[in-house]
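Input: structures, listed below.
Every number in this text was worked out from the coordinates using simple rules, so none of it is lab data. Values in this document were obtained by computation on a predicted structure and should not be read as measured data. Cβ atoms are built from the backbone, for glycine too; each structure is taken alone.
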Structure P
Amino acid sequence: MPEFEYTHDFTSYSRGEYNLPEQRESDLGTEFDVRGILHRDGSVICIVDDMEMLSKQNAPYFYQSLGCKTAVGMPFKDIATVDSIFLKNLPDPDDRQKELALKRLLEISMGVIVPADLLEKRPITNAVAHMSLRTAIARKGELPDGAIRLAVEVQGDESDDELKQLVNLDPVMIFNNPKAMLSSLHASRRLSESLTRNNIKIPVIHHFTTSVTDDTNELSLQLGMGAGSSLTDGFGAGIMIDFSNDNYDRNIFSLDFVRKASFSLLQGCRLRSTKTEFVSCPSCGRTLFDLQETTAQISEATGHLPGVTVAVMGCIVNGPGEMADADFGYVGTLPGKVDLYYGKEVIKKSIPNEQAVGELVNLIKEYDMWVEKDLEEGDGERAEKKILVT
């Protein structure tokens with residue numbers, strides 16, 4: 001990898017500036033809104049390689065696994081719906097039901113990203129053509145038939161002159177996918193420097209590839225180090241999780257789990273909020289209730305409130321200081337008793353533990369920050385299991 005100087009002030013916690021997709025005059029008549037391909041607060045792209053998910057039988061569960069809401073079998077985007085999907089394979093052109101499933105996703109402005117070599121053989125109208133930067137340069141940005149936009153992949157070993165060509169190619173997004181022999185962090189920082197120096201404001205999606213197949217904690221650690229470090233630095237507009245070819249068949253993570261992990265990463269990096277934020281003390285000898293069990297109960301009751309922060313503190317000693325930025329606080333004060341806070345103000349005192357979670361819900365309602373839990377929540381995970389056994 002060529003040498004570079006990293007000049008970004010990582011202590012500023014500033015987010016990068018990117019130009020989101022916009023409609024063009026040439027898009028007239030396509031009936032596809034390219035503005036839905038990415039999200040302004042951070043994008044989630046999920047890989048789909050099992051075309052059976054698109055079958056008539058599985059399509060409703062597939063939509064739910066992508067985070068869509070459905071009405072009369074039709075998908076609609078929701079707060080935590082995947083912005084785009086990346087197809088590693090394509091359905092049989094004679095399978096009209098699978099074609100219809102893709103069409104339904106395009107109708108709700110979900111991006112469908114497909115490798116350009118597949119689109120050359122099997123065009124898909126309004127797809128985003130994916131190719132390496134070097135291939136795109138060689139083709140002078142020419143798109144396969146039917147493709148509406150270009151997405152390029154950068155692997156970390158491109159020259160500075162090659163990276164400058166991004167201006168002329170004008171892709172809708174850049175996939176940052178450093179080669180295994182390179183440091184992903186250094187490759188990402190070099191790309192960041194090049195884009196900043198050349199005033200290129202194309203959204204960058206971190207293409208994170210892992211060999212983890214069955215350990216959620218290990219996946220979370222790798223994801224945080226591999227992509228989270230760059231996102232918290234302010235570099236990157238989204239995430240796409242992939243699994244290495246060597247272990248792909250042994251991967252047990254459902255599409256629904258990968259989607260949720262992706263959104264959790266973005267929220268943890270202070271990008272896109274799609275669920276309640278929880279703050280908890282580490283627990284110590286002063287803790288006046290079972291912190292782990294209580295936090296789980298509160299999470300179950302209030303975890304569907306994006307933009308709301310709830311702090312769970314075991315005692316009054318450090319609790320109020322640690323939860324200063326939270327909207328609501330749940331603080332142990334006496335054995336078997338809890339105080340509830342709104343901001344830094346105590347609102348309800350000495351509530352019995354067995355009533356405190358319900359009172360917390362009532363408090364959130366009093367301050368007009370409550371929404372009813374969606375009855376379909378959690379269906380995606382069950383749906384994925386149905387797909388796998390079909």
Structure Q
Amino acid sequence: MNADIVVAGSGIAASAAMLYLRQSGYSVIQIAPPEKASEKIGETLSCSANRIIKELGIWELFLSRKYLIHDTVFSAWENSSLTRQSRFSAGEGSNWSIDRRDFEDFLRSHANHSHQRRLLNKIQNCSENVDGLSLELDDHTVIQARFVIDCSGRSAVIGRRFSQRHRVDNMICYYNFIKQSDTEIEPTVGIMIEAVAYGWWYSAVLPDNRMIISLYTYPDLVPQHLNRDLKAWLSVVDQAPLTSRRVESAGYLVQEAPVAVDAGMLIQEDISGRHWVAAGDALVSLDPLSSHGMTQALWSGCRAAEACIKSINGDYSAIDQFRQTMSLAIKAYQTELLQKYRSVQRYAEEPFWKRRGSLIFPMEKAPGKAGT
């Protein structure tokens with residue numbers, strides 16, 4: 001089986017790439033194993049995503065989803081006082097509170113086109129040859145692709161075969177989706193971020209009126225088995241005065257132990273090779289503090305697809321240009337992230353903040369040494 005371009009993955013970056021490629025006229029195959037139907041964290045969509053959604057031609061359809069406008073941020077970061085800030089951008093528009101699973105389903109539903117195929121398989125092996133990449137699937141099907149866009153998330157099924165993947169830290173996220181017990185109360189819409197000695201809390205109201213509360217910390221700084229111990233979780237929530245007050249005052253109840261997920265940063269040493277390019281979390285898994293994870297997935301999925309099309313059309317510098325652009329963006333992000341964590345001086349001597357303020361990022365390979 002042959003294809004001009006293969007997109008590996010089924011998340012936001014993969015859907016963005018497929019949407020970008022649907023009018024390209026090239027043969028495209030998406031290799032996307034079925035995902036578990038589970039709740040996903042990640043509900044803040046930055047206003048920077050608006051222009052990308054418009055570029056993909058699905059803006060009006062996006063608006064019809066009736067997601068919440070989310071332009072207010074309440075923050076207790078550098079000090080314990082809660083401040084309010086508008087995030088509306090005159091140039092970019094509004095930020096959004098979305099249902100992550102609904103948003104991913106929405107993107108997938110519009111990504112397929114008549115000249116595109118989707119295979120519900122896993123990639124078992126990958127090798128490079130003069131014509132591109134040869135992919136062997138779990139049913140022994142072999143696909144010869146001129147280019148592959150690795151949108152396989154944190155697993156980076158293509159990139160890790162040609163390049164090292166570096167873990168920067170082992171931060172973890174504990175989160176709950178909680179419901180109101182008193183629906184007569186109108187909850188305040190907006191993001192709230194609260195720094196505490198052992199990490200930081202994030203909370204937001206979702207389009208279906210549920211609230212998400214999430215704690216970002218290190219496993220050794222909270223009680224063991226926190227994700228299986230409701231009593232311990234309630235105690236940890238109570239140690240966050242502003243978050244616990246928000247939950248209680250808006251009539252919400254925490255009734256289950258949290259879900260625990262990996263929130264550590266992962267960075268691909270090489271983000272491209274001669275016949276492949278990474279996008280989304282397969283490229284870099286951002287610290288959630290940035291609130292740009294989904295936007296990065298949309299943007300990099302589009303730009304990776306664009307680079308592949310240009311390369312097929314004879315612009316052999318396109319993938320290198322993508323690599324350089326992403327490398328500069330990642331370096332700027334790293335600098336900004338360290339500054340943000342170091343600004344919390346009130347907890348400067350606490351283990352969590354010492355670790356976040358002294359993160360060491362892997363050095364990028366010199367240009368021209370991309371994975372083969």
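Here volume of the Cα convex hull per residue in Å³ is compared for structures P, Q. The highest value is that of P.
Here mean count of other Cβ atoms within 10 Å over residues 11-18 was derived from just one of the structures P, Q, and that gives 12.6; the source is P. Comparing relative contact order in percent (Cα under 8 Å, 6 or more apart) across structures P, Q, the highest value is found for Q. Looking across P, Q, the calculation of distance in nm of label points 7 Å out along Cα→Cβ at positions 147 and 259 that yields 3.4 traces back to Q.
When P(r) over Cα pairs in 10 Å bins from 0, in percent, for residues 67-218 alone is calculated, the result is 8, 23, 26, 22, 16, 4, 0; to which of the structures P, Q does this value belong? Answer for the origin of the read-out: Q. Here FRET efficiency 1/(1 + (r/R0)^6) of positions 3 and 203 (r between Cβ atoms, R0 = 35 Å, to 0.05) was derived from just one of the structures P, Q, and that gives 0.20; the source is Q.
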